[in-house]
Every structure is written in structure tokens, then in C-alpha cells.
Structure 1
Amino acid sequence: MSKSKSIFVTGGTGFIGSAIVRRLVREGHRVKVLDDDSRGNVSRLEDIKGQFEFVRGDVRDGASVLAASKGADSVFHLAFVNGTEFFYSKPELVLDVGVKGMVHVLDACIKNNIPELVLASSSEVYQVPPTVPTDESAPLVIPDVHNPRYSYAGGKLISELMAINYGRKFFERVLIFRPHNVYGPNMGWEHVLPQFIMRFKKLLKEHEASSEPIPFQIQGTGRETRAFNFIDDFVDGIVTMHDKGKHLEIYHIGTEEEISIRDVAKAVGGFFGKEINIIEGPLQKGGTPRRCPNISKMRALGYAPRFSFREGLPLIARWYDANYKLEGEK
């Protein structure tokens, strides 16, 4: 573990943010969180209540970011609007939070003489990669500025550019990580695994009298692939990168276990003890056919994912099966 620091985390009540905050606290760091809870919820951190400082605020408010970050040794900047549904429905909000937030975080770091910045980026920045598994050198691409989906990738791409170019002059250490399909209990409701689990739970009730495979609609053919990284493994990666990562470097954090969406759907059905009949559907414009990171750079630092998808899926499925009544609540 690196020496104890005072760490300021934006977006710290989100799924990924709260998991990082919990680990930082347990690693002995003093942590302050800024979040407006518009996407996250401070209840995610109930188990460490009183062990960190929480400031309710909007990353688009520069004065709030400046005041809350004062005295920090490091900033972990995660505040962003994620979830594919929002990329299409609220692209202006995605960009507003993403770009203004990055500007305000950089300004606060410079004015408060904070030497370290850790930035959350995304695998979305390289869209359809030239090679799979994909390493950190893949070109960053916005294929079509008219497609609202790329509001998220555009905001993350701008953030990377700003972090690196400001980092050269104003920081002792800037680290950028790109999460790849991180999943786990209480991750929200707008992502593929929670949506599959919740939809299957409802279909199970509708077809409880039938012994036939349950019809299950998906986007595309289902041959599209992802590499799902269980949250505990992901946070191990963050700690490893924080301890051993190098200035101005970018790190893909994920797993190299690539799985088709068709097989994901079948695994969800298997959790509920049912076979499914996959019904193919249209794929939203801008979706990526394959996504799987090359994590050689992280492995060289000592990172090694422990959870296979087969081991991780029941952990998330059980949580959503037990907490389905929370859907739509804050």
C-alpha cells in the first residue's frame, strides 16, 4: 500500500466510485467525497459511515469543487453521467457534467497545489478498436458527431487530453484508467446485466406455467462480445495502479475473458433454472461489436483478476433478485 494520503473523490457515491472510496478508506487514506447523488447514492457507503467526509455538491459548480478539494494530496475524478440510456436521451447533460467537471477539477488542483490526479476514463473512447484484445495505444475515435451516443466518449476523450496536457506542467503524477464493463451488486439499473436479470425475473413470472424455453429479446444477434470485470477485481486494479502506476500513463483495467451477449443471456436464464429462446433485435447505432481489453500493462504491475464470469454472475444476480423492489427508487 502507498503511504496514507488525503484523497478527494468526485462521483464517490456511484457504483464504481463508492467501491473505490471503500477500499481507499480501508487502505488507511483520509477520504472526502463530492457527489450530488443524482446518479449515485451515499447509502452505498453506509457500512463505512463516519469513516469518510461527504460533501453534497455538483462538479459543475467550480466554487464547490475548489472548496471541497482544499488540503487534498490527490484527486480521484469519477463524476460523470454514465449508462447507455443517458448517452442517447441526455447527451447535452453528459457533456455538461463531463467537460465542466474536468475543467473545474483541474482548476481546483492547480489553485490548491494538489500534485496527483487519478482520472476515470472509459473503453468507449476507442469505439470499434483495430485489434481485440485492445491495448492502451488504440486510436481514440468519434465516428459521428451527430450520434448522441458519442457524447460520453467525447467527454471522456476531452478529459484524457486535458489531464495529460495539464499534467505535464502542473502535476507530479497523473494516472488515467479505462474501466471495461465493470459489474457487481447494486450497480444501478441502466446496464446490460441488471436489465437482463430484471427482465428475466419478470418473464419468469409470465411463463411460470410453461415448461418451454422462455423467449428473450436482445439487441443485435447476441454475437457481440464484452469482457465483464467483477467489481472486487476492478478495485484491486485501481489500488495496484495507484501504488505502482507511472506519471501520464493510461491503464486498461478489466479482464481478458471475452463472452458473447448471447451467452450472457443464457447464463442469466441458467441462474433462474430456465432455458431461453433468444429473439434477435435491432442494434442501436454506434454499438461496438467486440470489446475486450489487453491488460498486459496492468499485469506487469501485478494485477491479476480472480473472478470468472461464471463466478461473478450469481453474486450480482442474487442481489438484484433480492432487491428488485428498489428498481426506480433513489
Structure 2
Amino acid sequence: MNTDNLYVISSIHETEKEGNVYTSYNNSLITKFSLNNGYIEEKASAKVEGTVLNQFSMDEYNGYFRIVTTLNSWTYTVNESDGSSTSTGSGSETYNNLYILNENLTVVGQLQNLAQGERVYSARFDGNTGYIVTFRQMDPLFSINLSNPANPIVMGELKIPGFSNYLHNYGENLLFGLGRDADEQTGGAGYLKLSMFNTSDKTNVTEEHSLIIDGLYYSEATYNHKAILINYERNIIAFPADNVYLVYSYDAEQGFVQLAALDLTNGGYDWYWGSMRGLYIGDVLYVFSNNVMISYDMQNFNEIYSMQIEEADPSK
């Protein structure tokens, strides 16, 4: 959604039949609504192959709508005999697509069959450039030239261990990634990983720095961007990981520098998975978890004040 238009994506399950061979897959129905002084009106709709990962797989730029999808298809054969039928799976296929549609949602440009056997783990659009991370065993980060909507072109492909679930532009010519490390042979996911990519040369994106957070596997921020706090001007990258709230800065020479690891369980506070958030006002960082709020001095991250709200008695 922007100030002019709202796009709603619906997943559609479809099956094609050729003889007794069936192929099933999911496609996406795009519906465009215009927003005009509070009036919402449906303007156009279209269907593209595959399904989207999240809102960052879509954007509108200069009147064009760009969308990244992953297509998973399953082929099976139905054998009918004696009035009964049995089905036998005969294969599956996975690949990724990028579509560019005009204001009437007519496809004007596309890239199909990108990274066969892999699926989209994250995407980010930045003006005339699109970034897509796919994964199976290695993490290819694709940079795509979108300046000509009728002819999107893959400019570069960076392969590194692991994958990024979330991408965020960090100042000029830097792209931050949060995800997981992975075994190069098996593709098995490991600890949380921070990456900073240099995008100054779109044809040769490089990983300037990375940090594997030993012992920590889980962060809600890998699938919910509302759980991560990023501000380039303040040079802060903060997010929950397991039961701590991690705060980092980024330095061009040193890479990622941990400023704090705030453990909300030390004070005996209640803590629940998937409920930790952080924000700052001035030089004070506020971390919230369920019914707890703790403030910290951002100069040294010493605790300033804590508040725990007692749960309401439902019987009263």
C-alpha cells in the first residue's frame, strides 16, 4: 500500500489435466484498489504464477507494480481400474519469478525460472534495483536491473553460506541482512547470522561483513519485520533473539559491534516468545515484553527504570 493504491494478493490453487496426468500449483491473484480522499475503488486485477513470501516481495514504482513469487508444482498420475482410482506422485518443481505490471495490471516484463529448486527467502526493492535471496544449500543474492520495465535483467549473483530472511537498506550502497548460517553441504540451518552487503557495484554485490551469533537460533525478526529496530542515522540494529534483546552498531572497519545483550529474565520479569519489541526516544531505549517495560540509557545500556503490569483478574 502507498498513498495512491492498495494491492491485495490472494493465493489460488489450480490443477491442470492432460490425460491421466495432473499438475497442481498455487498462483497469485492481484487486486488493485485506488485510494482517493478516503474512497476505495477496485481498479484492476491480474493473475501471475506462484505465491508471494511477504509484503517486501512487492512494490509500486513509477506507476509499475513489481512482484516476486515462488512456484511450487506437483505432478501425479491417476490410475483408474475397476471403478476405483489410485494416484502416484511423479515429481515436483520449484522456481521463482519476477513480474512487472503496468497501471492496468498487464504484465509488461518478467523473469521466470529463476533459481530452480530453491525458494524465495527475502526480497527488497530499491528504486530501479531489486534484490532477491533464494536458498537451498547456498544463499544466492540476486541483484536485478529494473530500469527498463519491459526487460528486467539479472546483474549479479552472490553465493554465500546461509541465507537472509530480512533485507534492509542501510545508508548509501549498503544492504543489511538478518537470517541464519547454514551448512554448505547439507543446507541445514545454523545460528543467527548478520550480513552487510556492499551494493555500490550492482553487478558485483559483495558481503562486506558478517557475524554469526553463536548459540542463538531464533529471532521473531526473521519473519516479522515489526520485531526489528533499524536506524542508519542513529547506527542501531536491534532485535530479540531467544530471551535476550540484542543491540548492534555497524562500523565500516570492524563490522558489527555488539552494544548490549539485554536479558529480560534476569530481573525475574515475565517473558514470552514472540512478544519482545524495542524503540528509542532521545537517548533512552525502551524494551517491551508482554507486560514488562524496561528503559535503558543508550550511552551505556544500564537499566534506568522497569515496570511490570499485573495481569487483570478476569473474575473481577
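We did not get these values from a lab; they are worked out from the coordinates using the rules stated. Because the structure is a prediction, the values reported are computed rather than measured. Cβ atoms are built from the backbone, for glycine too; each structure is taken alone.
Things worth noting here:
- Here mean count of other Cβ atoms within 10 Å over residues 191-198 was derived from just one of the structures 1, 2, and that gives 18.9; the source is 1.
- Given 4.5 for distance in nm of label points 7 Å out along Cα→Cβ at positions 119 and 207, calculated: source structure among 1, 2: 1
- Identity of the structure behind -12000 (criterion: helix-only ellipticity at 222 nm (-39500 (n - 2.57) for each DSSP H run of 4 or more, over all residues; to 500), calculated), options 1, 2: 1
- Look at relative contact order in percent (Cα under 8 Å, 6 or more apart) for each of 1, 2: the largest one is in 1.
- Distance in nm of label points 7 Å out along Cα→Cβ at positions 79 and 103 - highest-scoring structure of 1, 2: 2
- Computed 3.1 for distance in nm of label points 7 Å out along Cα→Cβ at positions 215 and 295 - originating structure among 1, 2: 2
- With P(r) over Cα pairs in 20 Å bins from 0, in percent derived as 27, 50, 21, 2, matching label from 1, 2: 2
- Which entry (1, 2) yields the derived value 3.2 for distance in nm of label points 7 Å out along Cα→Cβ at positions 31 and 239: 2
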